Structure P
Amino acid sequence: MDGIKKSFVYFILGIIVTASHASLAQEELTRFGVQFKPMVPTKFFGSGPESTSSGDLTVDFTPRLGFNFGMFIRREVSDKVSIESGISLVHRNYYVDFHHAEVSGARRIDFRFVGYEIPLQALFFVQLDKHIWMNGSGGFSLDMYPSNVQSQTFERRDSTVFDFEQKTWRNGWLQFSVLANYGFEWRTPKKGSVYLGASYHRPFSSIAETFATFKKNNYPTELSYSLSGTYLTVDLRYIFHEASRRK
């Protein structure tokens, strides 16, 4: 954790130095924007379905489509370099499917794990056309998880009761993540900018532990799975217009 904190501090210092140097001779713009980022589950990036089993019980953990919604402030220290931060509400959605030899078909529980993110990243732009810019960015995010989650269902067959339960416990209310982004921005002269891209968000450690419990007449079998919290998003953004100012 000490190495992570040092990297985070060095990154912030690097951003401050870059912004201070570039702002001496360049236009300065502070712009406000909003974003909506649907999460795309994909096993290739570590956010796909996983299965674990014990005896007659198999449990599938499947990330569903989630979203990241928030606002941000961008400090444009030049036409090619910007610093950005903000705050976002993040909904990670999951399915837990129980398969057992004594139960016909799968029994599903869905749950939502809510978090908040405060990113800090540097953006670098390359102009492709009069109004179109390509950008890549990288940085860190301070992630917060306010609560644990629990849900359950049951099934009765004659005198036998089958209980299905999931409990998801956060591994800490505060964690760090690394960010990477790539996309394209269409800058209009007076109506703001529209952005389309993709982002990759990867926590430094698992964000929570999910315990899936199957009970037959209160006799439990429990399996667990670590939620990595990694996700890939499609980024839809709008940046409001602001007239440029020179120092």
Structure Q
Amino acid sequence: MIRSKLGLLGLCAVVLGVMAMSASTAQGALWWLILNAAKTTATELKAALTGKSDSTHLSLDAELIGFKIAVTCTAFTFNNVNLELFGTLTTGGKAVFTGCKVFETAPLTKEYKCTVKSVGAAAGTVESNELKGKLELVSVPPSNEIMARIEPTAGPTGNLATLRFEGAECVLPEVNQLHGTVYIRDPFPTTHRLEHLIEPEWVHTNIYIGGHSAEKLFFTRLLGSAWVKLSGAHLGLDWGVLDF
């Protein structure tokens, strides 16, 4: 439950506004909530997000035709990703990773003789395909945890991103599609603050490169953490999840 200094009138306004919406549109009882500068009332959505890496590297660990790989990137940001009504994220938004290289699985001591990028991007830049996201209450025994579910707009069998490995001496396949669903967790989602630290959650995240198999689901992992905050008209405001 919300523990911020949100006035009763502000909370009522949010709840009444939600109740006035079509029940068929609502996604449940988890909503984004942004506080004004005085932290007394709620501000309106939508709100643009921006991000920065917290870890030295953000990494995709996987196995590809018998080769273990670790695609590591030093920075990331969002492209048209906003907090939207009903606890959702903008459909069609993208994540952009830069400073990307491909190594053998950690520790990152041996780099493949390959550059990595997405289609049409500069070497070292990986842009996801169009994504969609929403808040969910996920079972994590002995209780439940609020997470954001991220997947391609086409659903979990769609394409999260296409990785291109290039180079005259590169031994990896050139074109590789990443599929599946990613769950993102925040240790304190209902605490309204300027920045939130997020990281991929392993148990419920299911991603794979190429064809689906239990082995690929086991070996494919996202690692690292990042800070996310609001930008644009909502820059400098505290935000979080309203759980009611």
| note | One of P, Q was used to calculate Cα extents along the principal axes in Å, for residues 40-119 alone, yielding 52, 24, 18; that structure is Q
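Work out the source of 4.6 here, i.e. which of P, Q gives that when distance in nm of label points 7 Å out along Cα→Cβ at positions 32 and 152 is computed.
Structure of origin is P.
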| task | Can you spot which of P, Q the value 1.08 was calculated from, given it is Cα Rg over 2.2 N^0.38 Å? | result | Q
| message | Quick check for you: by mean count of other Cβ atoms within 10 Å over residues 96-103, which of P, Q is greatest? | response | Q
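All of the numbers you see were taken from the coordinates with simple rules; none came from a lab. Only a predicted model underlies this, so the values are computations on that prediction, with no experimental measurement involved. Cβ atoms are built from the backbone, for glycine too; each structure is taken alone.
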